[in-house]
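Values quoted throughout were computed directly from the atomic coordinates according to the rules given, and no laboratory measurement underlies them. None of these values were measured; they are calculated from a predicted model. Cβ atoms are built from the backbone, for glycine too; each structure is taken alone.
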Structure 1
Amino acid sequence: MKAKTLDELGKTPDDVINTSKRVIDKLLDATHPLVIQVPMGQSVFLRVLETTYRRAYHTLAAINLLSQDNILGGPASILTRTLLEDSISIEYMLANDKEEKAQRFRDFYYIQAKQDNKFIKSQGLDNDPQIKESIDTIESEFKRVKPSFINKNGDLLRSWDGKDVDRLLNEIDKIKPPRISSRDIKTIARSYLIFNRRTHFNPIDMTTYFNQKAIELSYKTSMMESLPVAIGTYVRLTTRYIDEISYNAGKNMYQDIAKRANELVTELDK
């Protein structure tokens, strides 16, 4: 079914932005208990999801602040991209062996930390005993995990699972029964592509700075597009997080928050 235009829905860009801002306010209030609670169980995946969700909450709060001025639509879309990328990675873990993937993600810490160590040593900052102890630990752990992060050319992978976002989405889309509809996958991919341009020295994005009128038009559009995507992405993460907490606890938990979050998404269509 073809998505309706704003004109067909009888809405203006300002209607979308203002409704989204109200929904985000309510979402942050409703989901705050999830940010301050401690999950049950020692699942590696749950710990990764816990930290991902906390970051998502703070990211949505930052988007909420930026939404107060449409000229900040560009930066808002950059943060929405962060939400999307985190959510896609979580969905990818869920679509595969989530515990194995989560452990792999955590192990990749030592690959990145090893790279940081090179800079620390090059700047002569490794004389402090505590820093040296940390460096020694990282060196030891790096040797342990390194074999898992070597590509076929013998080089270290640049990402925790050696796949870009496009490949992660493609793999998620192949899962049967689908965790996310193909229509939503296409929306996520399109949004990620558009928002990704904001993070680079990109000629398409630079045209939005041609003059003040172009800036205002572009960023109002960016705000209108990014806020609903941020809301949908955050609510999906909320649902996944509550499901995982409940699974680890062996009983349903925070169902009132899950219900409220899903109710708030429907307000975007009103």
Structure 2
Amino acid sequence: MHSNKISSVQIQLAEILNKIPSEKWQMIVRNEPEWQHLEPIRKIFPQGAFSVFMLAVGLNAYQLKGKAEMAYWYRLYEHFKDCGSIPSLEVLEEYLVRFYQKERIYNLKIGRLLKFLNSQLANELWKKSPREIADATLTIWKKLSKTMNQAPHEKTICFAMKCLGISLMMADEYDFDFNGIPIPVDSRIKKFTNNLGIDFGENIQPMQDFWDDVLTSLRQTLPQINMIHLDSLIWQIAHHDAHELMAYFETLAIYDVGESLSQYLFQS
């Protein structure tokens, strides 16, 4: 695809999204199903251990039995809400193995779970505070990639890092380095990208580069946002029609952004 076309779309999209105030970006992240369903069970974990849990479930958030909101995140909440406490990695492993035994391709998912929970990385993170984890975000990304024997840009690695970032935000830790961690490309990201008139086919890397450039533009005026914020927004609105899009932004009290984005997507 012609680079001028891509650049034009990036510029116009960034101009629209730049109208979203910082506090609204935080609301968008808090609206994610990971936050909505799992924040209530955060208290059952030791101080920093919740981040290990979020990484573990992020690594296996694929090939689900339905829409992620209810088929995965809500079911995780239901599975853990009455367990009392998760004092150790061993107890977490026990609970998650039971959960994944009922999932699709459960053998593969349990294998991935055990590979992570029995790693040096998981053991190190379990003992750290959210602040210590926040200070080592990019190092954790590299170690997670090596632990799981996957490239750093692969979807499940990137998404697990997003879940880690959300766990830090839940602990009121917003000062962490997420630079370079690409967007986790799933069907919703592909759909929204296509809705912009850009088709990268099955080429993940140029799509991640596209969104990284959009984020770079946004961070010139909103340096506090990162890929977690941008991915959260796109994931939530990817399937919206014009009316649903307007309603979504109206709930955030930024109607003008919905109007501009709706016009760009559906009337251009």
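Comparing FRET efficiency 1/(1 + (r/R0)^6) of positions 142 and 238 (r between Cβ atoms, R0 = 25 Å, to 0.05) across structures 1, 2, which is largest?
2
Hey, log10 I(q)/I(0) by the Debye sum over Cα atoms at q = 0.18, 0.19, 0.21, 0.23 Å⁻¹, for residues 70-181 alone derived from one of 1, 2 reads -1.08, -1.21, -1.44, -1.57; which structure?
Structure of origin is 2.
State the single structure among 1, 2 that was used to calculate Rg and Dmax of the Cα atoms in Å, for residues 150-213 alone, giving 13.0, 38.
Going label by label, the one that fits is 2.
Given a value of -24000 for helix-only ellipticity at 222 nm (-39500 (n - 2.57) for each DSSP H run of 4 or more, over all residues; to 500), calculated from one of 1, 2, which structure does it belong to?
1
For mean count of other Cβ atoms within 10 Å over residues 30-37, find whichever of 1, 2 sits highest and give me its label.
Largest one: structure 2.
Taking relative contact order in percent (Cα under 8 Å, 6 or more apart) for each of 1, 2, which is largest?
Evaluating relative contact order in percent (Cα under 8 Å, 6 or more apart) on every structure, the highest lands on 1.
Given a value of -0.51, -1.22 for log10 I(q)/I(0) by the Debye sum over Cα atoms at q = 0.09, 0.15 Å⁻¹, calculated from one of 1, 2, which structure does it belong to?
The correct label is 1.
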